[in-house]
1. When distance in nm of label points 7 Å out along Cα→Cβ at positions 26 and 178 is calculated, the result is 2.2; to which of the structures I, II does this value belong?
2. Taking distance in nm of label points 7 Å out along Cα→Cβ at positions 194 and 218 as the criterion, which structure among I, II has the greatest value?
3. Have a look at I, II and say which one yields 51 for percent of Cα pairs over 25 Å apart, as calculated.
4. The value 15 for relative contact order in percent (Cα under 8 Å, 6 or more apart) was derived from one model only; which of I, II is it?
5. For mean count of other Cβ atoms within 10 Å over residues 130-137, which of the structures I, II scores highest?
6. Computing FRET efficiency 1/(1 + (r/R0)^6) of positions 10 and 234 (r between Cβ atoms, R0 = 30 Å, to 0.05) for each of I, II, which one ends up highest?
7. Please state which of the structures I, II yields 2.7 when distance in nm of label points 7 Å out along Cα→Cβ at positions 66 and 162 is computed from it.
8. Work out the source of -10000 here, i.e. which of I, II gives that when helix-only ellipticity at 222 nm (-39500 (n - 2.57) for each DSSP H run of 4 or more, over all residues; to 500) is computed.
Structure I
Amino acid sequence: MTQPVLEARGLYRSFGALAVIRDVTLKIEAGARHALIGPNGAGKTTLVHLLSGMVSPNSGQILLMGEDITRARPQKRVKQGLVRTFQINNLFRGLTVLENIYLAISENISASRDMIAAASNRRDIIDKADDLIERLGLTEDRNRKVSEVPYGRQRLVELAIGLSLSPKVLLLDEPTAGVPSAEIGALLAAIGNLPKETAIIVIEHDMQVVRRIADQVTVLVAGSVLMSGAPESVISSEAVRTVYLGKSGYDRFKTESLLS
């Protein structure tokens, strides 16, 4: 049996008397496209916080390529290949697209001390940044400050930064949140073209986006896994319709032929 690239075993997390994550077990295979869905307050973001190291579990284990990283700091997890983007981007808005990606690559390869010297001295870093810029269709934005780039394309910059860290697993926290509808298509196309060997975990509320991105879906309800499976079987589940979509939501998706 192939070893999962990322595995959570019996994760439990409470804040005071409130249990937010309850005995969550999850296996992510290399190259998976896995969506986390659930109603507000289901624990999705807390689970991603646990996986990325921003929050520690009260009990349970997290393994990356079979290695226990349960107590590893976020920076170490990034070095080992577990990379995350956020619902609200954390880009340096006063720097250019190229400079943002350059900084991420420099930090990842421990070359940030070289920033004292002219950036042009690290042609290897610039070439890698330019390769990512071209791959994600950001060439026309290369030398623009992030603050001048449309929001949907800022999300592409985040993807470029994530890829610059050579991820084995890439966690995307609501990648389409706040993105104008006219820009979502380009973003989804970019996500669809991410390296096949990289596992992608996506938190997403838009079920049409989930249907386009994911080959597996896990539903969280009240901090527990309700079910996991292929998008079609999950969305059509009576339990999911009841606690997440509701009858009217299911009928809408059926009408729109999302399950065909």
Structure II
Amino acid sequence: MKKDDFDKYIEFFKTFGVNIKYGIYESYGIKKTELQDLLIYQTLNEEKMVTLKQYVEKMGKDQKFIYYASAKTKDAVRIMPQLDKIKKAGYDVLVLSDDVDEFTMTMLAEYDGKQFKSINQGELDLLSKDEEKKFESLVNEKKPLLEKIKEILNDKVKDVVLSKRLTESAVCLVSGDGVSFEMEKVINQSMAEEKMKAERILEINPNHDLFKAIESVYEKQPETLDKYASLIYAQALLIEGFPLENPIEFSNTMASLMIDYAKK
């Protein structure tokens, strides 16, 4: 059916595709080779759903990974700040809309020699060698400020870093290797006794005006840096779809900063 009437297969997959995905994930991926070519996904750049083979065939020569993002709709993926650099590169992104999708991707690991890569987990390897050198120099220059923000946020984040993936957005939250944010949400919504928590890494766009404002605060009013640090962390949580730990504190901090600004 997939070969002879792809439109009909798409309708079939919308109903039974999740079973194929579970079939790949179950039994430690023992059937993944037989089932992987039955998978089809929505992508940001294509109108119709595509197979993994079709995705790989359209990859650019310089594209290293099969990129994916988890969300219920294509529009929800399209506005993710983590896409900034990928969109500029013109790379397509698989849209994962089922709860099992990221578990399936983890089990597959790669397809046709191309590794799967979440847009909001780990490094995306999108910089050239020259860009990488300049970036590392900038990181060393801004290290004291980043360490101070990390100290303020304490156990809320594993790290605070300058972002290689943001070009337009100010901040984003990404997870470390292992459990992703989507996996955390799925597992914690289930009946599992043990709750999971993905590592949280706060990324800040060094070219954004917000970072320049925080630098100014760090130099001129370091006693207020804690307010700004908690505010950008809350902003990153909201973007990622996580609830705020203390909405009242967030509201009070926002009001306080607005009042301080108005007095200037």
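Every read-out reported here was derived from the displayed coordinates using simple, explicitly stated rules and does not represent laboratory data. Because the structure is a prediction, the values reported are computed rather than measured. Cβ atoms are built from the backbone, for glycine too; each structure is taken alone.
1. I
2. Looking at the calculated values, the largest one is II.
3. Corresponding structure: II.
4. Going through each structure in turn, the value belongs to II.
5. I
6. That would be structure I.
7. For distance in nm of label points 7 Å out along Cα→Cβ at positions 66 and 162, the value 2.7 is produced by structure I.
8. I
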